[in-house]
Structures are given as C-alpha cells and as structure tokens.
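J.: Have a look at these structures, which come just after this line.
None of the figures in this text is laboratory data; all of them are computed from the coordinates on show. Just so you know, these numbers come straight off a predicted model, no measurement behind them.
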Structure 1
C-alpha cells in the first residue's frame, strides 16, 4: 500500500505554559504542505523490515516509522509483520514533521492492511505515544493544535497558497530547542485568533505581517544564518517569512508566482534543500 506522507508548517507557534512532566503547553496553527514522502507498506510473514532511499535515515527501531509499526503490532496483537519502504523528500530534522508524518502514514496503512476497526481519534491517541506532531499528521489539513499537540480543532482549509521553503545544511534537535526556551522571557505572543480570522478571509498580507513562532529566537541565537535567509526572502517580495516548528527550515508566503520563482532560483544557488510548493 503506497501513501503520501505530507509535511507541515506552523503558521503560528505559541507556548502558553509547561506541565509538571516538562512538556510545554502549545497553541499552534498547523498547515499541510504539498511536500511529501512516499511510504510503501506491505504485509509480510513476520517482523518489521524498513528501508529508505536516504542512507542517513536509520532503518531500525531508531526510526519513528519503525516504532509506529511496532506499536500497532503490539497494541492489536498482530501476528504477521510489515515491510516499510520510505522514499524521503521532506528534509530531516527540519521542523516540517518529516518523521511524524511517516509514522502517521504507517499507522493508517496498517489499519487498512490488517483490517482493524479503529477510528481516526483512536489512531491519533496511539500516535501521541510516538510524538506530539503525529496526531496532527494523521488528520492533516488546516488545524489549531493545543495541549502538547493532541487537542486538534480543524479550521477552514487554507489551500493553494504559494510557499518557498529553505532548509540550511544542518538539522536542529526539537528537544534541545524546547529545553533552551525560557517562557518567562516570552513577552509577545502570537495573536492566534486574529491569524485564524485572516486565514478564513484570505488576508495573506496580514498573515505574513503577523505570523509568529516563539521558538525562533532560541534557534536564531545558535544559527544566525537563519535571519539572513529570512531577510533575503523578504527582499524578493515575500509577504512574510518565518521558521517552522523548532527549525531550521524557513518558509515564506508569496502572492506572485514570478517573485516566488526568482526567490527560489536565488536560494537554490546558496542552499541544497530549497522547495517551491503550496499549502494543501
């Protein structure tokens, strides 16, 4: 069974508190983008076999897609096994949910392959055991995500908006970024409700001017090049640019495909992983 596992961006990322167990409480607008991995999942006699076309991606229990398969097998007492082949297009450790979306695709595929009667809601509960972004990746689309990512409210679709993504040649540890974040120093929070209103009315300029990610400054302190990427994209006519998730990918909205294409060509000369895509 072949599935597309779509990446995401955060149009806003607010941190509103911290639980006793150390997890941060979030309020985020999440959006699926038309950049995806291809996940081929098939039934085999036993065990879990995982392969990926990128040699730097682990093919054992360190891979979240492998963990998803094992969790599903253990939860539903599956006697057979699965083979998982990943064709990786979403950059790794980039703030685009590349691993989480692969795990979500594996859970959905296994539900169908083994004909298990389980709702999306239950599958999302299962996915939360793997990572905070997995429940959203099971649902996809445009959504407000709260709690640690498990409280998901679907929003009016925000599709066909032109995006450029630039992933510099280093990754970022989500865990380390959150660890370095100091909520006491976060004085200006995203205006999430106003952003949702602007998305519903199609006011892309307001979104570009007001989207905010509280983790940006943490990652910027370690990687000053990210500010340069943002400035360059804005210089090419972006309506606004921002880091997605814990980074380091920077995305920018464009109203004009010609401006987006010029920005893409300029960025492609400087960075290997540059994408022109849309919201879906």
Structure 2
C-alpha cells in the first residue's frame, strides 16, 4: 500500500491491496479519534461523501472508500456482488487496523454495510444507513430507474454532475451487471442479523428510500432507530451534510461512549 495524494480538509488518499483487489481510502488517518468508515453506492466513489467528510472530520477520524472498480481503482474482472464488496470493506478495516469504526453506507452502500455488519458484527461499533436500497416494492430495474430519475430532478446541479461523471467512469456494462447484484440482495434479511446499534436516515423527499421501506428496516433490525430530514432528497451527504451530521450526532456520541478499548487479538488474515 502507498500514499497517493493529499485532498481537501487534511484528508489523504491511500491505496490498499485487499485480497485480489485495490481499494483507495480517503482518510484523515487520526486514529486517536473515534473512527467512521463511509461506503458509497452504485457507480459512485468516496468523492460523493466529501461534504459530509469535511463536517465529520471536526470530531472523528473519517475514511471514505473507492471500492474496486470505482473512482480511480482498477476494474475487477467481473462486477462484484454485495457480499464480495462487504468482504472488501471488512478487509480494509483489518488492513488499516481500525478500532471498531462506525460503518456508514449510502444507497447501495447500505446493502454492503448491512452485509458486512451481519457477517462481522465484532468489527464495528455501529452502523448508519443513509437512503437504503432496495425497497421491495420497487425491486426491478425499471422501478429503480424511475425513482432515480425522479430524485435527479430534486438534487442540486453539483450532485448530478458528480453522479454523471462517476457513472461515465464506471461504464454502462459494469453498471448493469452491478444492478443485477443490487436487486438480488435482500437488505431486509441482512439487517435482521445486524445485532449492533444502528441508525436509518432518509430524506423526506427521497423517492428511492421510501418512508415505509425505512420504517420496515428499523422494525426488522434488532437495535436501530429512524431519523428523517425534512424536504431533503436522496443524496443527503451532498445536499444537506451539516443537517445529516447533526442528525447522526446523538447516535455517534452514544456509540462512541460504548466503544471497546484497543483490540488485543491478532487481526484476521
């Protein structure tokens, strides 16, 4: 692994080799603070979290990922499933020797987060799902595309520019293959095995993560609460980063107070 560049708000970018895959990690690398690990959604990259990262960095050690084939990381031979992406996330935690971070996902990133937490609950202090997918009432490519188009009309131009640039970088073929994995995954099943504290957050005007779907996830989770930010669309971390951070602050404070001390066991291979 090696340092690649320095970005805004004192964040540095580090490329890791996690198994067969390269992952870029944009982080503050200040391990004396409570840690937060951000996982992007379909077609996106860590860039999508930059406004929220800047806010959280005032109080936390923050890391945003570019998963394999996203951002500037090399494309894997095949589009990775949700479970394989969640194993990459777990591998990042082990490689960086992070100490019980809170895992935060947006959109399809919530599916990755839920799978990672369900599979490796001992690795994380808590989890946050922002605008989670996939609502079972719209589990088809056409239904998701329709909701995405509706949301596009509600997002600020800056957000739509970032989305378009990242989608072009990903390419249509891998996008469609990843959509198949996204639609096949069942967040409503994964979250039932997420035994650590969780928080589900949605924008009041988010057509992708409906209010009914968000409530269903919270009801299924062993230990989770719901927060809604009024009059906000899907990409809260771009459109309303300060409000999103404030909405998450009580949860993060509670989890931070319960984090275990430094791990004494050897990292998993």
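J.: Please compute relative contact order in percent (Cα under 8 Å, 6 or more apart) for structures 1, 2 and give me the label with the greatest value.
T.: 1
J.: One of 1, 2 was used to compute P(r) over Cα pairs in 5 Å bins from 0, in percent, and the result was 1, 6, 13, 17, 18, 17, 13, 8, 5, 2, 0, 0. Which label is that?
T.: 1
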